[in-house]
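Asks: Given below, in the form of structure tokens, are the structures.
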Structure P
Amino acid sequence: MKIALLASLALATLALAPPTHSQTFPDKPIRLIVAYPAGGGLDFVARTLAKGLAEALKQPVLVENRPGASGALGADMVARARPDGYTLLLASPAEVIVGPAAGQKTPYNAETAFAPVVLAGETPLVVVVNPSVPAKNLSELMAYAKTHPGKLSYATPGTGSSMNFAGEALNKAFGTSIVQIPYRGAAPAVGDLLGNQVSMAIVGMPPIIAQAKAGKLKVLAVTTIKRSSAMPDVPSVSESPGMKDYRFSNWMGVFAPAKTPTAIVERLGKEIAVIVREPVVRESLLDGGVEPLGLRGTEFTDFLAAERRRYQVIAKERGIHFEN
């Protein structure tokens, strides 16, 4: 009788227990941090995801641009945030893979500071020039660089970015010495390219599509193995002689602080994976040059591990080193 009474009391206590944090999540606005200025490719994807996620979760999702230190400033904000799912990072390879592979000193450990949520999408990088540059394709551009040493420089969103790696890989392959000019994000780099303060840039596709269609910029190549459906007439670098293995992209992954409850990470990942596959969202992303993916769980973690190994090898082989 006593055992039965105790069991009944225990069940009653459980029934009256308040719901866990994971069960009530979310009950307030969520911040989605982008470590670069507004107007770039990450910002475009962040605002697309934020709208869909806010509708799915019935809570506001606020995009905050926190540029600085080649992405490390914004990433560190998330690494230090309370692991409760209310502060997320939409990262490019630079903050979590490429910069650290090139020796960038960050206040966080890129391998342990974050919980991977979902790989939202991927976009080709583009080799793009101001119309004043006398080149109609990549081969002509690199030939011009050889015959006019010091004349060209290439803008990127930051040292240690995948764009930086892509540029140095081109230098090595073609025997050129085009100097990188790092910016605090793609938007200011594209702005100076339009104003001809810099003659060439390697950036993600989203920020240059409208300007290229208007004839204000010339896109000479994309850096993925295949051509992009957003710019099918633009050849890939891999189509050039001796460049069949050349491949770089700018992917967009959502991360939470390490130790965020698994249930919250899974909930967020599932919602975002559904959002990027919705027809309207998918079309918007594709029009912006972004291939929707929605990889989560072991698919995402395995992808990150492979990317980390690949960039470490490239950094060593090609002598790419972040100047801290």
Structure Q
Amino acid sequence: MRETMNIVFFGAGPVGSTVGGWVSANHPTVYFLDQGAVAEALRDRGLTLYEQNKQRQAETIPVKVISSLAEVDEPDVVVVCVKNYSLDAVSRMIQDAYGDQPIILGLQNGIENQKVLPKYFSQALFGIVCYNTWMDEPGVVGYQKRGPIVLGTPDNSLRFEANAVARVFNKGVKTVVTDHLMDAALSKMIINLTNSLTTLIGHQFRPLSDPGLFQKLLSNLTYEGVQIVKAAGYSECSLGGMPGWKLLELSAKLPQFITKPLFDMNVKKMVVSSMAQDVIQRGSRDNELETINGTFIRLADEHGLDAPYNRTIYRLCQERFAAEKFETMDVTEVWAEVQKAM
């Protein structure tokens, strides 16, 4: 592996833009592959990144943009920043261009990428993105906080490769190699469960009729996630300031007058989730419901857990997301459906 690695970021959405932007500011041979308005904006104006509520301190980074994989000969690393529903097609494109030569790093929510990428590549690494990020417009991306990224493989192989990638990434964003990838991935997925509920009720797109019910639903949804992951034999992995399992349990069990101030503070930090970006903003039927929520339902089935909050919200999302035109539900309607399942 050469000292100055050639790195291609396939996809310049919010995740690819933030990670790639931070790395490229300190590493000369980073290339972004995208198309349409995103590629045009990056070429013309560079990549603008800003921390939440600090738009005036935004940083604009000149970046190298390619329109074809053929423009970079023999990259050392390809960072795949598309969502799971596009992963098979993108993997075939990369394999056709480069064969099995480069290290492949998948930055997707969930664990589906652990099934897909090894079908095509022998050097597949997996990353957990431990922050929220969003795109205001092509080439302008916000983020909640700068990292961290957690890297690894399910069997702890490819340690040399993982450490080599981490060394480069650490020039721009804190990156850690873990021995407990599944623990880390599932711990992040518990937090990702919130995406389904906030999308279903149109959080940040319509007024919230009953904040107390929203807190009950969200707290119990994530606490059930903790119970499911524990039943499956996995352990908590601390991820860069994300709420820990004990806090999620207390939020579900303690009276709201105790938990409400902290809950409200965390809700204020919420941004439009990747699921809401797909379903509400883009009007797409492609989303991560199956690879996030569906995984928890399958684990609950395997281990005999009722999980009424997760099952109900999963079902409601399936129904609503499949409709010709998505329509949000009021939080009181969601609560009534959960009560039927209790």
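Bear in mind these aren't lab numbers, they're just calculated from the coordinates by the rules spelled out. Note that the coordinates shown come from a computational prediction; the quantities given were computed from them, not determined experimentally. Cβ atoms are built from the backbone, for glycine too; each structure is taken alone.
Asks: If we compute distance in nm of label points 7 Å out along Cα→Cβ at positions 134 and 262 for structures P, Q, which one ends up with the highest value?
Replies: P
Asks: Identify the structure, out of P, Q, from whose coordinates relative contact order in percent (Cα under 8 Å, 6 or more apart) was calculated to give 15.
Replies: Q
Asks: On mean count of other Cβ atoms within 10 Å over residues 238-245, which of the structures labelled P, Q is highest?
Replies: Q
Asks: If you rank structures P, Q by mean count of other Cβ atoms within 10 Å over residues 118-125, which sits at the top with the largest value?
Replies: If we compare mean count of other Cβ atoms within 10 Å over residues 118-125 over P, Q, the biggest value is for P.
Asks: When helix-only ellipticity at 222 nm (-39500 (n - 2.57) for each DSSP H run of 4 or more, over all residues; to 500) is computed for each of P, Q, which one produces -12000?
Replies: So the calculation was done on P.
Asks: Suppose P(r) over Cα pairs in 5 Å bins from 0, in percent, for residues 94-221 alone works out to 2, 9, 16, 18, 17, 15, 11, 7, 4, 2, 0; of P, Q, which structure was it derived from?
Replies: Traced to structure Q.
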